[in-house]
1. Assign the value 3.0, calculated as distance in nm of label points 7 Å out along Cα→Cβ at positions 357 and 445, to the correct structure from I, II.
2. Suppose helix-only ellipticity at 222 nm (-39500 (n - 2.57) for each DSSP H run of 4 or more, over all residues; to 500) works out to -11500; of I, II, which structure was it derived from?
3. Out of I, II, which one gives 24.7 for mean projected area of the Cα convex hull in nm² as computed from the coordinates?
4. Rank structures I, II by relative contact order in percent (Cα under 8 Å, 6 or more apart) and report only the one at the top, that is, the highest.
Structure I
């Protein structure tokens, strides 16, 4: 392992949902110029890379995850010139850009699909997954779409069904077609040549499906999709050689990175996709989905580290564009103490931390009270059991001005009603805010290589309410102690002279008093 700082391993990656970060052209939707205008904020925060959710042309059936052109910028976000400016301005601040690539499926408005369903003789016909109906006219097999209903949509003009894992407006591509494979590999080269440093691959392990389209076996579940063992529609063996092809392309460029969103995969399978000739990393959802208890987090971390090969590097996250925000899951009301503990954990355990925009100010999900308020189609489909993903996608809260400083007109989603108090400007001025807490932890992390790439060892193997662990790199040893409870606790420090990295004072009393939801980070003196 190199001792030189490596941005994707040692740094911090910040996910931006572009529609909701900053509106610069006053249309209520965030854009690239808006992101550029906030790069100084991101630099001051201390992040090293930005992951941008999709910015390609899209009809927005799934808000950008239905791509109509892989090699252009959606006009709602700006132009290719704006993107080039973003790359230039970000690099000037030593911030890297990661693009979200949705390569499992396209929009049904993509030119490829518009050609594909014209006729079986069309050169693009085999770019998608077309199958004949059963003799009785039923779909070819029992596969279900995760967003509801059958995964097969009938086209009366062709007299066949096409497959879609998600919405019917998102037909899946036929990755077994060599033309598709080549076209998609060219997408990587196109954006790397533009100056992009990395990619996040959306549901990458769903690219290939069983070539015989066999039925999935049944299992117990609530939704139809969950009542199947998904062994034929995801995680096919052909994915492995493709990962090597992708990695070979990235390795031709300096310090590039590719991370995958594994779909319907456990920790072991997720880890299997990572390594020298595979992905640099993949998202392990088990850590993010834990309930509030240190033992659960420690168990999922330990399983993650043990599953990864020596050539792979872990990453961790607690929030993203598809799940309830960290503070909404763990905090009570507007009390940020648990959010601070969660942030400290994310930034000090082993692995590259991914932060979701607004996580640093403890943003909460906006409430969804009635079906008519929902923008996310999946929320409309499954209401009221599932209210969709609008809650975690609300506009960034910059100040206490109208619309939280995001836009001068009404945003595409409502701003949370707490924006008058919970915003970047007010938290910057408050020394006790979660924003300044996060900045402090990031500063400590940046000054301590042991917190970036050091070994991880639990200091308490069976935690009650304390999560305690050490990070060790060479002679440097740091101990992190996190109180997950509302009670005052004590912790017996190991032998040695320990210095608090918060106040830089030697700890003389080895029996450390830990206040409710308090965080301690201490370093062993030489």
Structure II
């Protein structure tokens, strides 16, 4: 029997069927487009998520010789759907990239206290999280807030469409900014301060829990056998960490996608003053009794913007792929002209530093400052600058960001020398060599390019007894295929440009701060 993992991203849904030995049997994905009804707002009809899940599941289930025994759902964080008592949507899904609730986030931090909020949730206040946006709905959209009975995650909404309880796992519950990560329940203190009833939020359960069994109607819509077991996945970053074997302290994952997330695992959440000063995120892993600590920054967002600026979107594409996702994995059914564009840009990239400093902060910064008002900067262009030089300049900027993130994370969790890399951006050899050199870390490139879905398949396999434990599954199915060593000569050649980048980023933050005032 095979295992199906479906990952519902913010711009793309992926379905991958795995053999229990870890090999990919088939996969399919589809893209979708958010709507931007007003400045700082990003929404989507939740029906789009549901149809994407059905389309991807049906595509991978056709002509599958090894029937699916269990499926697991993972998702991007923060996006939520307001629904009525029958779990019918009251309004659009409000996406994680939506920044409408800046004032509400600032109010929550002031009311609870920055340190206390961090001690409870492992997060610092930011408008990306659902709770500030729920407060915004209460104030500005009573027509949506009033009739809303529940605020579901994307996974919860899909479960409800399948006739199953709309649970949330602990890792995605952690992304609400109201979850007590040590007690693993909704925080009484935060809910009391905000006036949000716990009954409005989904019931938290551990990742790997069985949500239920597909009835005939749900199975037909997904193209799966009746009585397929549905298993709770979780937030895509912890699922991806599981997919690269980051299940215990000492192993650090780097997922290079729309955002680039550097993730360390620990037995307890990292809630120190050092972690708070760097605005790190520390919350529940999808692995039992473990926690993850994240440092992250926008990555594929910048690369995708540049690609579309040059070439436009692919025919029939409603919302573009993240960087690297246009390069099909082995045995995939996909074929995208973006792979040609990226390959050409990489082939023609100049040798040595470009001298072009590019910050990837199109929608704000993440660690250490978490400023949603910051914007990207390009410095060093000349009349002779080529598109391949700008392409490499973006890669250099991403490597400079990773250099900063590794230092921040190491200071909080302890030093590490090895990073296990996955995601679309891991298919750029140039990008990997720059990252390894500037971060002074050894990068392990994983055999499976779909680490998030592999993590989901592991959870499904453990839940159904295909594997005896997470540890056994990781030993069986997680493998790296290449190692990129840090190059001291490359690092030395970038010393000046790295200093320039840090200076430019400080200017960026000063300008963003002036706007706040």
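1. Values: I: 1.9; II: 3.0.
Of the structures listed, the value fits II.
2. Working: I: -7000; II: -11500.
The read-out was computed on structure II.
3. Working: I: 24.7; II: 21.8.
This value belongs to structure I.
4. Values: I: 12; II: 16.
Largest one: structure II.
Values in this text are rule-based calculations from the coordinates and carry no lab data. No experiment lies behind these values; they were computed from the predicted model shown. Cβ atoms are built from the backbone, for glycine too; each structure is taken alone.
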